[in-house]
Every structure is written in structure tokens, then in C-alpha cells.
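Please treat every number below as a calculation from the coordinates, not as lab data. Note that the coordinates shown come from a computational prediction; the quantities given were computed from them, not determined experimentally. Cβ atoms are built from the backbone, for glycine too; each structure is taken alone.
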Structure 1
Amino acid sequence: MNRSAKVPVFALLVLAGASARAATDASFLLRAELQDLPGYFPGYLGNGYLGTLTAPRGTESTPTYVIAFMDYTAGDMSRPAQVPAWNEVDFSSSPPGGGRAWLNRARLDERHFADYRQTLDLHEATLTTHYRYLDSGRATEVEVTTLVSEASPHLAVTRFTLTPDYDGVVHLSFPLLLWANHAPRFPLGEMTGPEMEEAVAAYGLTLEPRPPATADREAVWYPGYAEVHASDGDAPSLSMWLDGRAVQGLAMAMAAAVALPEGMAAESATFRRDAYRMALDVAVKVERGRRYAFTKYVALSREGWGGDAVEDLALARAARSRGFEQLLNEHRAAWAQLWQSDILIEGDARAQQVTHSELYYLLASSTAGTAFSPGPDALTPDYAAHVFWDSDTWIFPVLLLVNPERARPIVDFRYRTLPPAQARAQAHGYQGAMYPWESDAENGTDQTPHSAVLLADTEIHVTADVAIAQWQYYLATHDREWLRTHGWPVIREVARFWASRSTYNPREHRYEIAHVNSVAESHNDIPNDTFTNVSAARALAIAAAAARELGEHADPVWEKAAREMYVPLAPRGTHHLPFDPSVASSSQDFGGGPVPLLFLPSLDLVMSPALRRGDFDYAVRPTSLARAGSGSMGIAPSMVAAATVGADEEGAALLAGNLNGGTLKPPFNVRTESARNNTGYFLTGSAGYLQALMYGFTGLRIREAGLVEAYPPMLPPRWSSLTLRNLSFRGQRLDIHLARDSSGVVRLTRQPH
């Protein structure tokens, strides 16, 4: 992992035009005004290594998390440790006499903030906030620009620009907020579900979100703690640094260097430190109508990614020497390069904007050249930043075609964490590898809270999902050396697990899988969950195919079990059943239980058109659009299913236009898990929506034969075209274009990019 990633000068020049064009494209610009603030759901700035949230003033301290930087408090599950907040800048224009009023304590209303607007630029990954700050009869024009650098991943920068309508001395503070250890903390690694609920209630807390944007289940998805054990600052050089460590975890470091406007000398500059805050404070003399820009350069690192505070301090000071404009241009160029691959919609401006925001959150939460996998909720405490099947089955297929360099870390994470998965299988009495329901983002160990231990031990389809993603990566890249060294070991051990976990029923001449928790999670300890059995059979078949590809030995049981795995069907085979016929279906969960998930593109389940239509009519069509759209994980199965059967084009269009059922939170299109919760930055839902466009409407599937058109493409009626621009497949770049011909039939064309 490099300390910085330089963007070549020629790339800056080539991509400058793309950035200029994007600046005029409204689909990349998400805005908030003062009236939007009561319902403000924070946006997200990140580069996959660092992630931070936005705030209305643009100057407040907000949570920041570093990739796989985990707190391992005894008795608890692992959780992401919150690092000191780096992005705060505070300002006071109060004249001498009386108390000093600070910007970050002023009420967010028209008395203090006039002409307010905040813009999240998705193309440039910057947050810019403008307003006229009113204090003690003085007015100050303020502009704040913040970014987490894509070009130099250890760097984050915020620039505070002021234009006063007065002469005098103003005060600025550039702090690092050290945060307090969260209280209360619960031993979630040991508590049962009822015990957890009782403990939460005993502290007067709730598992429900509180408006406008408190995280869902915040009472138990609180952040971990990074203790600062050494820190210092130097007022003359306007710099400060700290070293810390997550509880029983890795070391981290941070440093900041502040730049005053060119030619300006401070009236005074001091460094102060207490238990919760360290800050560089300056007083400067300003003149009416002049513009002054103050910049705070911050460098962050963690053990195994970067160095210590000495190195971070050198990096922050070097960034200050290079200047804000150069860093901003390099950052813009890096994002312009990412946006060379895009999804373009003509005829529906809202769908285009949503598509760009969904893709932005995926790109801002993923890395290249690592073996780290994003969790379902970016770098936030939601779902404790653990890695679920969401990464393999939902996020991975999108990145695989849009940016395979950012897809590979997901499959390489499973290779890196193969040893703990093998140990887990052995501990449960099975062979091969048994991947956890919730994997620790750093070491891959099982970190499922005790209240969900049933899922950890029996919702085991995740182990098949892992192998399916490995094979999809090989099919899309034809990287044979990767398959031999990384993919095959994982695929082989997954197959060994399923061969030992399934049981042959000689009377019925079939393999079965008993005592599982269905993907429709209200059904536990059941036999033959359809999605689990189909996925296991797919993983076993993949292992046999991979062995043939590499000339490796394949256990004959793998192909036999894949071929003879029991998949429950209704009488006369009209449609799949969700589970074994002996199971009484008391709820639907995904609408039709596990059956809609059989339409997932990565599973690519081969079935007759009649059976596919039967599954659609049984499990998808009866679900109301409102219900399908109110849960983000229902979007992809429903939309892909409608496209797959070649019917209900209007239904797919309504789902696409619904965007979808309240799970997009204003003002920055943050996708949440459901319409009623605030489990935000839900990459699973974002990727599911994009899968519906990339695989559902196009009919494309990744197979041994290539990028195959598995069924005719479709477009929602309002859309005139859909273009997947600059996809990557087997070393080639191509554009996929959907449009209607002169007779109104949707046609798919592909051409080299």
C-alpha cells in the first residue's frame, strides 16, 4: 500500500476536459439548502481507506474511520475504532468585549446563516458549503471545501475561506477532536438477544433510529475506541501530531499542518491540549472585502498501512508545501479517471442522478491493490464494519465490470482469510472452509454477535457465495495465474466444506442439507432451503470446473453432489418452493422467501422459460411495488426478475422510477437498508440497484463463453437509452448500449471503447 499515488501530468491534462464537462452535469451535483437541514442525512466522503461523514456547516467534527481498524474489547464483537476527528475548523468574528461566539455553536437558522447552500459533487468527491455567517452585527461570507484524497490516500484536506464585511481581528481554531470512549459498552460477544434488549432499555436507549439521521441500532452499533497515548503540537510551524491505538488492536497516527493565507502573519498562534481535544488557535487581522483562505492538511495512517506520526507529519507538511490547488487537481483527476467507466441513462434525469450517486458511494468505499473488502455500510459502525455475503454477491458483481481493480480486493480478502475459515470448519466438525456470517474486516475471524449466533452457525449460504464470486472473477478476467494461486485454494476448500456438510439420502437418491437458517431469516433449523441448496450445488460445480481448468484433482463427489442436490419444487414442477415441503412458510421475508434470490445474476441459475415464469408469478409478482421498494435488498431481485422473464416491463419501470420506496435519504441520496431505518451508506442496496441496470435490463451474464446475452434486453418506457460505458472484460474495454430500433424493439449493441 503506497503512501501516496501520483497522477501523471499528462493524465491531469487529458482528464481536465472530462472534469470541466462533468461540472455542468447536474446528475453529479447533490445540493442542500437551509430548509433541508431538519431532515439532513449526512453524505459521505471517502477513498476506501478513509471515510468521513458530512455536516451542515461544513466545519463540524464528524466521525472518521480507517480501513479495517478494529477495536477488540474483551467480551464484545469487534467494531471499527473511531479515529480523532480531523475536519473541524471553528471561527469567531466577535469584536472585543463580551463573550466570544463560535461558528460551530451557532444555531442553524436564518438569523445566523443566510444564502446557505451545500453541494456534494459526486464527480469530484468534494463537499462545498457556502453561507453568509451573521454574528454580533458582523457578516462574513464563508466557503468551506473538504475532500478525502483519491490521489494520495493518506491525505484529507479542508479549506475555510472567509470574506468579512468589516475590519478587525478574527479567531480561528483548527482542532483534532479525540472523542471519549463510548458509554455504555455491552459485551455483545456474550449477550443473548433478550439480554441485549434489556441492557439497552436499562440505559434509556433504543434500537430505533431517531430523526433526522441517527444511525439505526446506534445503541449497539456504537464506534470502537482509539486511545491517544502520545501527542504534541508546535504553534510557530502550525502543526500537530498524535499516536494512538485501537483497544487491543492496531496502532494509528495522525498529523495536521495548517496554512494561513499567502503573505498573512498571525497576530497570535497557540497550541493547546486537554483530555478530549488538541488545537492550533490563531488570531489574524482582516480587512473588509478581502478574501482569506485557510487550509488544514491532515495525514492519517494505521499499522500495516503507512507509518507513524513522524511520517504523517512529514506528509502533512509536504502537502502544505504543494498547496491546496495542486492537491485538489490531482484528486479531481483521480476521480475523473474512475468516472471513465460510467452508467448513462437518457430520458430520465432522476434515474441518472440516482445511478451516479449509487456508483459514487461504491467507488468511495472500495480500494485497489489491497486484500480488504468493504462491508455493507461503507466505513461506518453500522453492522460493525464486518464483511458479509453482501460483498461477494451484491457489491462485487458491479465492480467486476465497472472497475475490476476494485473488485479484486473482495475476492482476495477471502483468500487472505482462508485460514480462519478452515479453522472454523474444523471447529464445527466439517472439512474445508466455513466462512463466517460476519467476518472481521482485518483478520477474517467470526465476529457475529452472540445474539445472532444462530445465523453464524447455520445461515451458511455465505460459504457458497464466496466461491461463486471467485469463479466470476476468473471468468471476467481469465487471469489463470490468479486462479491457480488465489482463487483455486478458496474454491477447493469451499467444495470440501459442502461435500462434508451435505448428506446423501439413498432412498430419494439425492443430496440434502439439513439444519440451516434460511436466507429468509425467520425460518431457522430447517432442511433444504432452496437458495442454500442451489448455491451449494453451484459452488460444487464451480470447483469441478476450476479443477479441470487447472489440471487439479477434483473429488468425484463434487460433481455428483452438484448434479444430485435436492432443489424443492412445487407439484408438477411449476415453480421452486422456498424450502423443503415439510416447512410451513410463516413469512416471506424477501417477498417470496428465497425464490426471488434465484434470479440474482451471479447465481445465473439455468432453468426453463416456463419454470422461470412460474417463479416470477409465484414469488415476485404478488409482492407489491411499495413493499419491494421499501427494502433495499428487494430491489435487485424484483427488477432483475421482471427483466429476465421478458414481461412486466411497466412493473420494472415503476420500480426503477420509485428509486425506491423511501430508502434514498435526502439531500445526498444516501441509500438505507429499509425505508424505516437509518442503516445508511447501505452499499448492498446501492449495488443491487446497479445490478438491475447492468445485468437485469441488459440480460448480460458472465459465463465461460464470455459476456453472454442470456435473454432479450429491455428498457423502462421513459428511457430512450442505457449505456454501460467503458466496461472491462477479459482485458478489453467496451461500451454496451441499449436503445429501441425503428420498430420499437430494444436492441443491445456493443463496441470497443
Structure 2
Amino acid sequence: MTSLHAIGVALMLGLGVATAAPAQAVKAGAGSYFLAPKGGDPAMPAAPLRTPEMLQRAAPTNQWYSTLIFNAKPEVIFVQPLSVKATPAGLELALPGKEVRPTERRDVEIHYPHTDPLVVSPAAFAPGPARLAKQSDWAIDIAMAQGADQFTATAAHGSPYVSFAISRGDARVRLPFAGARIGVADSRVLALNLKGKTYAVFGPAGVAWEQVGPSEWTARLPAGKGYLSAAALPDAKAETLALFTRHAYAFIQDTRVSWQYQPERSQVESTFTVSTRAMEGPDNGPLLGLYPHQWFNNASVQPQLGGTYDTVRGPIRLLAAAQFKTQRAYNGFVPYWPGLKDAPRQGELTEVIDKDLREARRMMLQEGDDAYWQGKGLQRTLMLLDVVEQQGDLKSRDKLLEMMKKRVEEWFSGESRKTYFAYDKSLGAVASYPENAFFTVRQINDHHFTYGYWIRVMAELALRDPAWASQQQWGGMVDLLVADIATTERGRVDFPFLRNFDAYEGHSWASGIDLGDLGNNQESSSEAINAWAGLILWGEVTGNAALRDLGVFLYATEADAIDHYWFDVHRLVFPPEYKNAEVSQVFGGAYKHNTWWTDEPRQIKGINLLPITSASLYLGRSPAYVQRNLDTLPGETAIYEARNAKPRNPPPADVWQDIFAKYQALADPAKALAKWNRWGSFELGDSRTHGLHWMLSLQAMGLPDFETTANTPLFSVFKRADGRKTYLAFNASKTPLTVRFSDGHTLLVPPGTLGQGQ
């Protein structure tokens, strides 16, 4: 039994738990968590809007459709390229279009709102409250039953169709305004032009379309054929409508992603498969819409791509296939970088190390008292420990190690009234207390950000003390946090499949309950990457290859999505009206250059860079983009300062200067060091020690070399301007490891060590 399965069994059976006692404890190795909040601490929200079958499973929080299970009046669901909304009148369906909205920051936001929808509903009965009736990896069924009468809609990421099933009677289609019908030879099809957008509704053979008024149609459905589908087309061409008609009767039944990490090629192959049911006629299979991160540089699909939608995610292109694959290089990371000997600024490095060691206890929890800030503080301390250890000061390393272990034990033991973890059985989610300002409990927000810090920290502590971090000791609590954000089994009762990760969009969502008319959102994409790096490292340290491979899939996929949807490195997504170099907040129906707490531009930019660690090299895949991004900062800052001449509690003028110096070093280490102020502002997940060591290391080793890969997950390669390379590889196993790099170089790495070669 794997550790994650053991946790599931304990939760379902309540091993060693007196079920009548309040806030009963469950042991996880030496640690404990609780089955209810303590005292007056807040509980997680209920998710009742699920069918009885779905109520038997863990609730799919933090997804693009999670509004459906929490809200009696659910918000818009951005399916892409479509948007849908369940209302008392029926299911709304629309094709969002671009809106450019100026802001007080003198920039713009890009919105693709849900406007001018069609409404599909039963004619014989009123739809009931919407509930989640089914989920697969990127498709959902929305049930709007009324008593014994059934009305169900199926929507899927990338699909231009929504399919409908009606248990009795006819169907009604209401338009937002009078539309012009497009003449077609196939009598099953109602094709409409609505202010330049083309929609089509496909009824079964024998359907009779009757126009009730200028903006309403009734589909007279033959007996036993209570189904239809509706679609938005990318254009009004006759051949496009013919294509859509061929695929309109392939109703989606299931969607599934699988992944395979291939160490010998340092590559991740992902396979996306759609199962359909042919409602009538030949089985022509589905028509899928591929996002830019799926079709860009993907030779396996390029020749088959068809029509294109303009969407908030950039061009979504059509592919007539039931399956497609993507392949991505995995560029690796090592847990820490080697020490520096005789560096040009060795004395300065020693000075900042000494200062940080004196302040280490305070730095471990400098702001907030919740699991997010504590995890962030622990990782900050860990990065200090890494440098101190590699610089040879093992005595100070041991002091930091013991200090961190004691703090972890305080949280994981469950003995504190204030700091503890609890499991909500009705949802299948782990809460951390005290709750923070980000609503990690009451809205289930940011679990991958918060728990990612803890997983990464525990993985590195396990490198130094594997017995202490074993499942029988404090590692059992890590497995609980891993299960919360990274369960791979579908349909489980204890945890949902990949809670935060959207397998089709290729990135995570932060909001648990999906509030607002712009859909779900994610701000700090870099903190998501930090979580996936933690999974890779914890999987390697514990010998869990399946978890490691999952982490590689999540890490490589999200990094690619960040390049497209946060940074637009390939210039495919942002329209010409959007002048910022990057997006800081990605929503289902919009993107913005802002944060949840401030419109100060340095923090707007920095939130998608931090924490910069040895796993952050993906940020440097395009040094030209790094420089372009940083070059926009002075102008944005000048606008902000002009608007805020007398701000209250202003941030330091150089706020987070360590983050920007480290980011600059991915393009030009010398330039970064020239701008860096060792006594300047520091972000609370970083330290002066780690910042200076990062820049000096890149100055010595060169920029990351993304062309050279290795046959192990924990590796990094750097290349100087003169062509000399530095090879790093970490061996987390108990036996010697021979690492082979793609350029022919090899390293023999002893167990539990960092290997280095030139």
C-alpha cells in the first residue's frame, strides 16, 4: 500500500479514532491532524450542489467549473472557446469576444466577457437548480433536473459544442436578439448569424424547427430522441458549417489525460483522449480545440489543424481527432547549487551570511502566523541552510536544521491549539490553521502555493535526515499535504484528482470556490511551479517514481503555459492593445496587470517570479524576454509614483529588489550584481545570502543551458560565454548514479550528494 493510499484508508475508516469525539485526532506517523476545526476556528464551505453520485466523491474544488458546486446561482463558466452559465431560464451559451478596458494604472485589461448568450432549455418543464452530475479530466455534465424531469448539458474545454439531453418534450432556443437564419440543406440544423457571430444548433433526424418569435425557436423533437447540440463556429463559411455538422452528433462521454516521463530523453509526453458516443449517423468522432501551448511547435498536429477562434488564451485551433499528444523537454533542477570558493565577492558573501545567521530565527516567521507564511519562512531558511552548508559551515548548518525541524514538529504534531491541520471529510480537503488573509479555509484558496512550500522544505530536510522525515515519523504529514494537491486517482472519496491543476489549460487555478463573473483565477504562477518542484524532489527522496513523474508532468506543462499565458514569450496571445510585457493575473475570462493587494508595479511583476530558487531556471528560457520584461519596470514605476504622490504606508522604493536582481541574472549576471544592494529591500521568502549566492553562481557557471539535458530528473547545466559548461546532478538514491548528459558528458554521483563537472 502506498503512503497516499494509506492516508485514504485511514480517512475512510477512521483508524484509531473515536467517532463521537469532537475534533478527533488522526495519527500520521509521529504527526496528527484533526477531523474538525478546533474551538471556534472556521470550517470549509459546503459543496452541496452535486448529484447524489457526485456527493459520494471528493469535491472538485479549485477548478474552472467549481462555482457550480458551491453557488446556488453559479457564475459564468469559461469553457474555452465557449462560456456557459446555468440560470433558471436554462443554460446560457456564448462565444466571448475581446474587450479592451482601460484602467486607472494607465494600462489596459483584456476581457472576454460572457455576453449575448443563447439560452437552451426544455419546452415542457422549467429547468431546476444546476448541479454537477459528472466530471472527467476536462469535461463536465451540468444537471438541471426538475423532479423526475431531466435536463443535462455537457461542456468540455476546447470543445466548440455543448450537448444536451432532455427527458421529455421539446427544446427551446432563445436568442439575445433577432438573428438571421442561415440557409442550409440539412433540415436538422438551425444556423444563425448574431451580430457577426455564427451559431448552429443540431437536432436529431426528424426534428422540426419552428420560429416562435423574432428571437425564439422551438425544436420539435421526435419521440425517443431527446438530444441536441449547440456550437459557436469560428467563421461563417459553408465548409465550416459542414464540418461542424459532421461532428455535432459525437457527444463527449469521457476525457482523460495521461503522462509519461522519459528520463533517457528528458522529455514528458502527454496524451489527451476523448471518448464519444455517436447519437446518430456515422461515428465521426469529436472536434477539439487546441490551445497555443498544445499546438505551438507540435509537429504531430500541425498538418491537421483547421479553423481558429480568437480567445482569451490566444488562438484556439480545431483538430478533428479523438486523441492528440504533446511532447515537452524537461530541463531539470537540483535542490541547491555548490559552494563558491574564491569568488570575486567572497568577503561580501561571508558578511551577508553572518548577518542572516544572526537573524535566522526571526526570518523564519517574519510576517503572518499561518501555514502560508510559515511555509514561506521555512523555505527561506532552507535556502540559507543550503548556502551555509555548501560554503562548508556545517556547525551553522546543523543549528538551522534543528531549528527548522523543531518548528515543523510544532505544526505537524497537532499539539498546538493554534497551529494545526484538519481534514474535511465532506469535501475531501486539508485545512490549515490559523486561516490567513487569503482564505485558504473558507474559500479553499491557494492550497498548492501553501502546501508546496512545506513539501519542498520537507524534501530537503529528508536529504539530511531521512529517518526523521520517514513516513513513520514526520513524513506522514507530508504525504497528507501531497494527497491534498496531487492525488492522481480519479473518483476517490478522500481527495479529488489533481485539485488545483487544469490538465487541458495546462496550468493551475488558485480560487477554491470560483467567485466572480470572470471565472477562476491564478496570480502567482511561480508559486505553483515551486509546488511541483517539491513533488519531484519528495518523490525522488522517498523513492516514489509515480509521484516524481507526476511532478515532472506538472512542472514542465505549467512552465510552458506560463510562457504563453503569463509572459507571451512567443507573442501569440496578447493583442496589440496590451502594452505590458507580462500578465500578473490570469482569469477564466480575462487577464490583468495587477495584484489582489496592491497596484505597485514591482510587486505586480514580482509575484510571478517568486520564490526564485534552483527550480526557477525556466524563467530564463528566453534571456531576451527577461530583459524586455525588466525594461518595462521604470516606466510603470514612474506612472505609479505620479498617481501616488503621497501614498499611505508606501513600500520601499526598491521593494523586492532581490527578486529582480536574481531575475536579471538569468540574462546578465554582471548587470544584476551591479544593480544589487545587499542592504536593500528583500522579499520575505528570500535572504541576502541566497540572493548574492545565486548571482555569483550564475556569474561563475554561466547562463542555464536548455539544449543539454540528462537522464535523471535532478540536473542542471550552465554555459559560459566562452562555451565552457558546468554540469550539476543530484543523486537522491542510496546507490551510486551515473548521469549521462545529452552532449556525451557523464558524471558519477555518490549517494545523497550533488555532483559537479566541467
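semi-axes √(5λ) of the Cα gyration tensor in Å, for residues 83-418 alone computed as 55, 24, 20: which structure among 1, 2?
Numbers: 1: 35, 26, 23; 2: 55, 24, 20.
The correct label is 2.
With FRET efficiency 1/(1 + (r/R0)^6) of positions 139 and 371 (r between Cβ atoms, R0 = 41 Å, to 0.05) coming out at 0.20, pick the structure among 1, 2 it was computed from. Write down the numbers at each step before the final one.
Values: 1: 0.20; 2: 0.80.
This figure was derived from 1.
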Checklist line | Structures 1, 2, by mean count of other Cβ atoms within 10 Å over residues 355-362: label with the highest value | finding: 1
Next item on the list: Supply the structure label, taken from 1, 2, corresponding to semi-axes √(5λ) of the Cα gyration tensor in Å, for residues 443-522 alone with the calculated value 26, 20, 11.
Entry: 1
